[in-house]
1. For distance in nm of label points 7 Å out along Cα→Cβ at positions 113 and 129, find whichever of P, Q sits highest and give me its label.
2. Compute FRET efficiency 1/(1 + (r/R0)^6) of positions 33 and 281 (r between Cβ atoms, R0 = 41 Å, to 0.05) for each of P, Q and report the one that scores greatest.
3. Using the calculated result 24, 54, 20, 1 for P(r) over Cα pairs in 20 Å bins from 0, in percent, pick out the matching structure from P, Q.
4. To test your reading of the models, identify which of P, Q gives 15 for relative contact order in percent (Cα under 8 Å, 6 or more apart) when calculated.
5. Assuming -28000 is helix-only ellipticity at 222 nm (-39500 (n - 2.57) for each DSSP H run of 4 or more, over all residues; to 500) as calculated from a single structure, say which of P, Q it is.
6. Assign the value 18.6, calculated as mean count of other Cβ atoms within 10 Å over residues 153-160, to the correct structure from P, Q.
7. Which one of P, Q has percent of Cα pairs over 17 Å apart, for residues 9-144 alone, as calculated from the coordinates, equal to 58?
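What follows is calculated from the coordinates using simple rules that are stated; it is not laboratory data. Fair warning: this is a prediction, and the values are worked out from it, not measured in the lab. Cβ atoms are built from the backbone, for glycine too; each structure is taken alone.
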Structure P
Amino acid sequence: MVNGRILDPGLWQQGQDKIDWAARFMPVTRSLCGQLAESGLLRGKKIALVLVLEPKTANLALELAKAGADVSVMCHASSTRDDTAAALDRAGVTVFSRTDATTAMDHAFALDLLDQRPDILVDDGSSITRLAHTDRPAALETMIGATEETTSGLRPLRVMQAAGELRIPVLAANDALCKTLFDNGYGTGQSTVLTMLDLLGSPLAGRNVVIAGYGYVGRGVAREVAALGGRVTIAEVDPVKALEAAFAGFRVDALARAARTADLLISATGIAHTIDVEHLLALPEGAAVAVSGGVDQEIALDAVLAAGATRHPAAALVERFALPNGRNILILDDGGCINCTAGEGNPIEIMDLAFGVQTAAIEHLLTHGAGLANAVHLLPASVDDRVARAKLAAMGARLDVPSRAQQEFLGGWRSTNPRLSAESSVAASITGARS
């Protein structure tokens, strides 16, 4: 057990003030946790959260605790807010998180969290889920299951599943539409681009911005860059996504060639070495490089340093890399998850949807976890419906309903189309199938 789980208990009041502010904009999380409280499902259950530790996450932790759970929170140093940690600690939530933690301390904190023997693990990046399999297998014996928040975190879990190594069911919270469409597509795009601009202190208007990857995050980044006047080029290995980017009005090119004229190069893939040495060497003098979301070495910093580059401080969370070809480029936030470590994370309303999905995932594990195979599972569409309805209600928006004539038309269509699932609702048929 590491001593000093938080840095400064005296920061609790300023942390609580920020938590209270965020709570005003999180009706979905509050509503779904309230329903869990009424059901009694959480009473006495141990829930471990491994999420960016800031006021939005704190609200999820406090709402789950209010619903009856014994909540623990762990976060790596770079994504921790010490005042938030202090406020949670004062509220009775067990916190393993401080900004001055070394890599060894973060590892020890993760093991301490697993030693709490949580019933459900809510993970971000799947590092703690994987750590449990290697260093704390006993924790898996009593664990109902886990949920995973990110695309990059699901990849290794699916590899483990294919190899027969996954020992618990995992719900792919990331793949729920109310998470992916909004958190990845809007929240991450907005928060990462704005954080990059804050660090650079310069506008995007008229600048050449190259984005590697045109998934949900890449689309969101491209939309924000274009809205701010940047000229967007997309580099994509998937021909369908590349075509989609072209139809959206963006230039499409190979990354090595596009990098030659980039003022700002952004990776949005969640795959290591997306921006490799050849791409860094192709950049013009003074170009900046950053990651939207990200995994370790998504910008191949270790490789370019091994090739002869040197790094020098330039500004807060900005370094100048002197490349072996004589050019100088700027690396933002050490290639890290820039909106979490250098900014304030995704907008509150966006995270409210993501945490609504996580709350529903926790409920799904509590009610169905015993019958789930040790695999990565998609959440049922009813979860998205529930989260979306809660958000629409908070917005004061009204859903339309199918008329009797529409229902009769679709009923007749079903009778002559036996391949149409009988479980498909009339409303879903009218609005179109979900992909």
Structure Q
Amino acid sequence: MAISSYIDDPEAQLALHQRTLSVVMASQVFSGAGLAAGVTVGALLTEQMLGSSAFAGVPAALYAGGSAIAALTVGRLSQRLGRRAGLVAGYVAGTIGGVGVVVAAGLGSVVLLFLSLLVYGAGTATNLQARYAGTDLSGPHRRGRAVSSVLVTTTVGAVIGPNLVAATGRAAENFALPALAGPFALAAVAYAIAGLILFLLLRPDPLLVSQAMQAQAGPATAAGPRTAPRSSAGVTAGAATMILTQLVMVAVMTMTPVHMQNHGHDLAATGLVISLHIAAMYLPSLVTGILVDRVGRVPVAVASGVTLLAAGLVSATAPEDSVAQLALALILLGLGWNLGLVAGTAMISDAAPIEQRAKIQGNVDLCIALAGAGGGIASSLVMSATSYATLSIAGGLLGLAMIPFVAAGARPSRA
């Protein structure tokens, strides 16, 4: 069907919205695996190639740097050409980055490794930007659930990815490559499949349809009933929520595999903890979306800060040999991130006008990625200078500091 055929047909709009969610959710299964596989071993591969843990936080910083560039690029491409063009371009870049890391590991080239990790970060930004595609044709009363539907399917791939670390490592060794290169090969394939699904099936483009609907209805009408004010305060509150949760999550998550390896835990244990963490990042989304829509954006954002504080305290007090307590801490860390991401995304979608929405979303995700880069760099420096416990407590306090800022920036929004 042509885009024009959806403008005055609510049933067709609803069918397209549901189809869009299905297509994006299918792609997220694969992109989740691509995201998680590389994140699990990036710090370990860098430590192995450099022979020092002092730079183990560099991969997270490079992911975030590449994610920042991609967030801006994907957002602007999406604004001009639609979600399909922006998301596919991002996954192509993620695929190239994954292949580059494998080649760099095989050649022992640190320079190529860092360049490839930077490009690989585009997959992270694209994975996150896909959540916005679910909101293009939804009204504010269902935006939280639309975001959640996209995020929750990421759980499948995100949990599978880290648990394939050992298997992909053995496969890499069969090709005379370092074992830690294997997960990046998996990531490259997964990102390629995610991009192919969107390229073939995300038609017509939901953002272009929403823009056409807005143009037809006039500037005062949105794609659905509006129950929240569109203002810079809403954008600021949503951005602050997501930026701080990303900063805390990346900082603590990045150094957890290094901390575990330093205390004798093997790759299987590390993969289990990270997979549980990533499951907690995405699996609660269906419930989170309902809470955001029914209870309000700001209360859920406040719950995010409290949960991040709890995660910091649990990880800081974990005995060196306790995989269970570290797993609990990383589960809380993932849950805090999830609460903040869903609430913040809904705030941004409420506040941003359709004619600038994708651009604003890309700019916000740029700031989120830069926060992740800062968290990645700071985490290795803090841990090298002090300890993992200090890093964890600092992260928890940052999460707590988010609460008054967010509460002052926006009123609770009931859909």
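1. Across P, Q, distance in nm of label points 7 Å out along Cα→Cβ at positions 113 and 129 peaks for Q.
2. Q
3. Derived from P, not from the others.
4. P
5. Only one of P, Q returns -28000 for helix-only ellipticity at 222 nm (-39500 (n - 2.57) for each DSSP H run of 4 or more, over all residues; to 500), namely Q.
6. P
7. Working through the options, I get structure P.
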